[in-house]
Structure P
Amino acid sequence: MSTYWKANQRRLAPWLFLAPGLLMFAIYVIIPIFQSMWISFYDWDGLGEKVWIGTANYAELTTDPNMVTSFKNNIIWLVLYLLAVPAGLFIAIFLNQTVTGIRIYKSLFFFPFVISQVVVGLIFSWFYAPNFGLLYLVIERLTGTGVAVLADPDLATYGIIAAGLWPQIAYVMILYLTGLNNVAPDQVEAARLDGAKGWRMLWYVILPQLRPATFIAVVVTVIGALRSFDLVSIMTEGGPFGSSNVLSYYMYEKALSEYGYRMGYGAAIAVVLFAIMMVFISGFIWKMRRDETER
């Protein structure tokens, strides 16, 4: 054994360091994924006997109007949440300058990232609140009639997304600030000598060097949009009339809330959500690997 270890020390040592993390990842991530897939084929209340029903939960999903609403809202979340990527980029470019008071500006933009999503949800709930919320009062002053955003089925989802974009833009900004610190100054100077500036400098010189930061920003933004549970729970609990439900909250509602205890059905929703995430993330990883091999 000692001889084998000495001969293969360089090859085995990294795996020994990775082993604890891989073990925890397998126990708390990989195994539960397969358990959720298995449970989705059962009718189960979480305590009693499991009853095998095959794909009946998935068949019910296709005809469930609340599932359709949740899926549609997740698409809206996904499309609008991606606005955090360009917004975070332009704020990072602004903050990457040496001007008077830049540290104060950085602190103000960084602030939303360090506060809890629960706090963000409460702040925006008060912001939208009828009769005393700032947005309600401003609209009432301008139009004569206030708008209760979170009580309107057509506006509630957009109000929650606006709340989620606030910290998400801050997170993307931090990723891009880190990426901008690694931009090669010699390439920037060479581009300036060639007459590049403004949008041409950004598109042809800066953005290609920010690909790793862009990849991470897009991935975390997509995941954040698809797992949007906490803000929905704090601000509307899926209401009014289920109009602001998303897949993650609807999964909780069916599996664990007082309206549900249908573990199998909740697991089926979780599997659908996981599949959607994997499609997007696999696509991003494939594109990044292709771009790396083409260099």
Structure Q
Amino acid sequence: MADNFDTRSNRSWYSRNRQKIAPWIFLAPALIFFTVYVVAPIFQSLWISLYEWNGISEAKWVGLDNYVELFDDRRFYISLENNIIWLVLYMLAVPAGLFVALFLNQTIMGMRFYKSLFFFPFVISQVVVGLIFSWFYNPSFGAVGIIWEYFGAVPPSILGDERFVTYGIIFAGLWPQVAYCMILYLTGLNNVSQDQVEAGRLDGAKGWKMLRYVVLPQLWPATFLAIIVTVIGALRSFDMIAIMTQGGPYGTSNVLSYFMYETALSEYGFRMGYGSAIAVMLFVIMLFFISYFLWVMYKDEKGER
């Protein structure tokens, strides 16, 4: 016994704690990159938001003046309102993705072809999606213009009308987002317990009752993930607006991410401090939603849901 104790005591600190250290060694590269490219820029943006700076000359300390100006800026409230509209309407992708997945989960002839058609929007770039829908909405040669003219009506300029432009862009963004949610649900349907399905059938459950009481509870992990990525996608919306309208007409389709870019980096002004203040507000909003979802996930893991 004494010899074994002496052997353990003579081992190096690394040898005694190797199992505890090993996970951190594997995590270290990811943590370093996350710290350098995510955590550090967050604090840097917060710091820059307290200055008036054009990115070239010497920065001037202004304290909270950028935030005071931001809360008096009409463009900020338009962008925030559009972000809320994006968030509400983007959530349609979750039930739409579910019903498409339920349809594609059937075993009928040609289903692989149908799956590839629905999967296609997910693999193409957001830039391509924006260009496709820009042509689709064009009142001169787009599908919308052709349909309206067929019925003898004057085609609307969806991307040129401040009443419709935000909804038109959201509709375009929903196309790939539904495909993404569909993939999550198809993966979840593959893990649905057939024993529970058979038990439900024996109890007389079918149709809506089968979906609600047997299938949907087992799809909760997929639903939770679909909601998270949809919320983040709605708040981070940038590509579609940059391609389709550049925030127009007259800034009415702006969201916070594009408003930040337009203020800090575009040809309209190099106000890095003001743009950083917009970025901080967007981060706070996203942090609120992410914290809520993490809290829900924590309660779910504890069995409190």
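Please treat every number below as a calculation from the coordinates, not as lab data. What you see is a predicted model, and the numbers here were worked out from it, not measured in a lab. Cβ atoms are built from the backbone, for glycine too; each structure is taken alone.
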If we compute distance in nm of label points 7 Å out along Cα→Cβ at positions 25 and 89 for structures P, Q, which one ends up with the highest value? Q
Matching task: 13.2 is the computed value of mean count of other Cβ atoms within 10 Å over residues 121-128. Pick the structure from P, Q. Q
Taking Rg/Rh (Cα atoms, Kirkwood Rh) as the quantity of interest, name the structure among P, Q where it is greatest. Q
